[in-house]
Every structure is written in C-alpha cells, then in structure tokens.
1. Assuming -9000 is helix-only ellipticity at 222 nm (-39500 (n - 2.57) for each DSSP H run of 4 or more, over all residues; to 500) as calculated from a single structure, say which of I, II it is.
2. Thinking only about distance in nm of label points 7 Å out along Cα→Cβ at positions 37 and 69, which of I, II has the largest value?
3. So FRET efficiency 1/(1 + (r/R0)^6) of positions 101 and 117 (r between Cβ atoms, R0 = 35 Å, to 0.05), computed for just one structure, reads 0.95; which one of I, II is that?
4. Have a look at I, II and say which one yields 1.0 for distance in nm of label points 7 Å out along Cα→Cβ at positions 21 and 165, as calculated.
5. Looking at structures I, II, which one was Rg and Dmax of the Cα atoms in Å calculated from, given that it came out as 15.2, 42?
Structure I
Amino acid sequence: MKSMILALLACFTFPVFAQSTTWAIDPNHTRPSFAVRHLLISTVRGDFGKTEGVIKLDEKDITKSSVEVTIDMNSIDTRVEARNKHLLSKDFFDAVNFPTMTFKSTKVSQAGPGKLKVSGELTMKGVTKPVVLDVEGPTKAITDPWGGTRRGLAATVKVSRKAFGMTFDPVGISDEVIITIDAEFTKPQASTVNPKP
C-alpha cells in the first residue's frame, strides 16, 4: 500500500515557490549623494544623477538578500561646474579611467526593526574596500498609479577618500566622506505579450 501511494505521488509535479524576488533600482527616483566638510566650517554636498542596480529580496529571510549598485561618476553635480570638473580629475575620482563606482553586498544582517547592516565591497577609483552600510528599510511594497510594485530604502556609509586613492590634500577638505543613497526600486512586471510559438 505504501509503495502504491509513493508511486501515485511521483506522478504529480509540485510547484516550488521561490522566496526571493528581483527588483530593479529606479534611476529616476534614486539619489546617491555625498557630503564632505570644507574648511571645518561647512559641508559641501553633491549628487550623482545616474544609478542602476539590482536588489534580490528574500521575502522569508531578509538576511539572505543581496544588492548590486553601479553609479556613473560623470553624472556628478555639486552645483559648481568648476568643482565638478576638479572632482572628476585625477586629483579625485579620475573618471576618465574609472567611470563608475560600484557596491556589491556580501552579507545582510538585521540591526533592529526596519534596520539592516549591509556589508559589501565598495569599488571607487579602481580600489576595492570592505564597507558596512546602515540601511533603513526596505519599506513595505506599494502599488503605484500605473500598476507597478515599488519599495524604498535609505543607506548611509562613511568612508576615507584617501583609502580609495584620493590623496590630493588641499587645506581644509576632510578625509571622511559620507555617502548616502535614497533608493526606490521596482518589481519587473510580467510581460503581457504572447510568447512566440
């Protein structure tokens, strides 16, 4: 009798439900920015206008999630054109040779309700260093007016610019740089186009 039951079960295919979902960063609603102290009396801020990346969320266990982000260095904007050009030069980002900054996670840890510690490798100016991002989120999924599904998060990390090869040291510019990413990401919608035969 037992063997008959096993034989019957073998005739059926049971679906395997994936726990992780893939989300794409929405570049139009994502803002990477940085802040650095100037002359120890004020803070200079800048943004990057072009960002792309993928977040894989494990809906059952957030610590099994991962993220990869790429930021276009040439999209920098500090509201001063001369400063933008200087930051893109070899003194700082050397964007001609290193046009992107990337982050790839290696570990996600729960740090409290709605808070995460995301460890990973940050690559900037051809130098890769381990960093830990303080993350708030991800938020609960919402449906936008166009039927898409969206979530958001905010991430912050402090880095040493000199550790990434930016050793140019004019008077009064701090070595510590705060990088912040306010990100919105979307779940790709299933295609409604009939598949080709």
Structure II
Amino acid sequence: MIIVNFKKYVSGEAALNLAKICKKVSDESGIKIIIAVQPEDIYSEIECWSQKPEDPTLPFLGTLINHSDYPIDLGSWILGLRIKKCICVNNIDEAVETAKFNPDFIAYEPRELIGSRDKSVASEKPTNIQDLTSKISIPVLIGAGIHSPEDIKIGLSLGAKGFLLATDVVKAQDPEKELRELVEAYKI
C-alpha cells in the first residue's frame, strides 16, 4: 500500500492529473494506492484521504493525523472518527504512545528526513523501523525521504506494511515513471 500525500504542492487540474496517474498505476500494478488531498481535490475514482481531520460530511475514506504539515495534539477525540486513521509519528516512543488510540496505521516519519531526496528513513534508520514493527501490532507505514525502489525493498523486509510518499512523486519531473519504479519494488 502507498499513500501519496499531495500536500499543498498540487491542486486543481494538476491534482486531478496526478490522481489519474495514481489510479492508473494502482490498477495496472495491483498495488493499492491511496491519495491524500485537500477537500477541493477529492477524486471519486480512487480512494481519497484527507491530509488532516476534516468535516465528517466530506466523502473522505480516511485521514492522516499529525502529519508534519498539520501537527496536532492527539486526544481521545480521534477515537470518534468513523473513517480510517493513519497517525504520523516522529519516533518510536511516539509510536508506542500513539498505538493506544488504535489507529488503522501508524506512519513513522522522522522529521529531519521529510522531503529529503538523498536520505530516507529506510537508509538512515532501518533499526528503528524493525524495532517499531516488532513493538506494536498496528500496521506501520514509513515515510520521510522514501525515493527509491531500494527504500521500498528495505521497508518491506523490515516489516513495513506500506509507504507514505509526497515529495518524490508529487514533485517528480515524471510522476508516473517515479511511481511505477516504486511499485515495481514490491515485486522484487
């Protein structure tokens, strides 16, 4: 599974085009791709999540919580959300503490690696990924600098169940090519 967070990098027509690319690559590869978008960029042809908790009447199927662009204090209010939840954490201690809220996913994203194009959580903190996946029963996604098929292979081998991507795909010269390269790593 891959969640592509559009952040504020793309909106309008560019967001629609990227959503169509994500759907096409997902359909052709068989790898589930979810997009996290702003409310005005919901695209009904692919599973859409919000980038932060939004109005519950919007047709989002899930939400990112505590992403670096939208940090929040976690509280029991998140238990009332009736959609899938992925809580983003900066370190293992946060992940263990966050697990008590029983989200659907926990995304491990060390802040110092977010947006990096040459270092990733997979290359810089593999022991942390392995420790985290062994300490909590909630499926772990990894993000922060994920940019290569090798990052995907490392993450999967260490127990990650998926990936939270942004910069590498959304800012790519050729987002479709980039996304295809990453999903191919699932097959190797």
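A short reminder: the numbers here are calculations on the coordinates, not readings from a lab. Values in this document were obtained by computation on a predicted structure and should not be read as measured data. Cβ atoms are built from the backbone, for glycine too; each structure is taken alone.
1. Here the read-out was taken from II.
2. Result for distance in nm of label points 7 Å out along Cα→Cβ at positions 37 and 69 over I, II: largest is I.
3. Traced to structure I.
4. Value 1.0 for distance in nm of label points 7 Å out along Cα→Cβ at positions 21 and 165 corresponds to II out of I, II.
5. Checking each candidate, the match is II.
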